[in-house]
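Right after this note come the structures.
Taken together, the values in this text are just the output of simple stated rules run on the coordinates, not laboratory data. All figures in this text were calculated on a predicted structure; none of them were measured in a lab. Cβ atoms are built from the backbone, for glycine too; each structure is taken alone.
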Structure P
Amino acid sequence: MGGLRLLLVAGWLALAGYTGMVIARHGMDLLPIFLGDIARGGWPGQFNADFLCFLTLSALWTAWRNRFSPAGLALAVVAFFGGAGFLLPYLLYLSVRERGDVAAMLTGRG
């Protein structure tokens, strides 16, 4: 479990640093670029469409894990728009809360 937690922290730190750099260089105008790449039909758009599927699955899993409660639905919105920036610390939190029980982390049934 220590290795997973280290990976989650390292991944989040790397992502936060990279995101900060991109925002500093290009601003916060992500959606037109993201959706524009999809509309153009090239490989960047294919990657974005694939990533959009992962964002959707992450949001659905987050809502399901929280039994579609109001808090779970709010977390699902954050998961969809936050991506790994949300999911990495959320999984770290769950790993601590569930004392390393991966089944409880993933299903919410501990």
Structure Q
Amino acid sequence: MNSEQALDALAALSHPTRLEAFRALVKYAPGGLSTGELVDLSQLSQSTFSTHLAVLAKAGLVTSEKRGRRQIQHASMDRLRALMLFLANDCCQGRAELCEPLIAELSCC
């Protein structure tokens, strides 16, 4: 991931509705959630939520899959991994032992 891609992802996640939608999709990975379920969680109208979903998709954070008549949304776990690695790549100036508490906290959950 390069800086521009990271900035796109972070900008997409910088809105409360988009952040919560993405977190919900991560929670339900790999199965995903239907667009309708996400709309219900957001308590927004379908058209308003679709705008937020488009921003997440444009940043590569969400992918869509057609299942019958439903659109299933998925968090791009590869993109999330790339963003997290981009942010932590130079962690503590290459001193990995200083990042161990962060890694341990992620591993516990």
(message) If distance in nm of label points 7 Å out along Cα→Cβ at positions 36 and 84 computes to 2.4, which of P, Q did it come from?
(response) P
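Using distance in nm of label points 7 Å out along Cα→Cβ at positions 20 and 52 as the calculated read-out, with 0.6 as its value, let me know the right label among P, Q. Walk me through the numbers before you get to the answer.
On the way: P: 3.1; Q: 0.6.
Label of the source structure: Q.
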(request) Tell me which of P, Q gives 2.3 when you compute distance in nm of label points 7 Å out along Cα→Cβ at positions 44 and 60. (result) Q
(request) Could you figure out which one of P, Q the value 15.7, 46 for Rg and Dmax of the Cα atoms in Å was computed from? (result) P
(request) Assuming -27500 is helix-only ellipticity at 222 nm (-39500 (n - 2.57) for each DSSP H run of 4 or more, over all residues; to 500) as calculated from a single structure, say which of P, Q it is. (result) P
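When you work out mean count of other Cβ atoms within 10 Å over residues 12-19 for each of the structures P, Q, which one comes out largest?
Details: P: 12.9; Q: 16.1.
Ranking P, Q on mean count of other Cβ atoms within 10 Å over residues 12-19, first place is Q.
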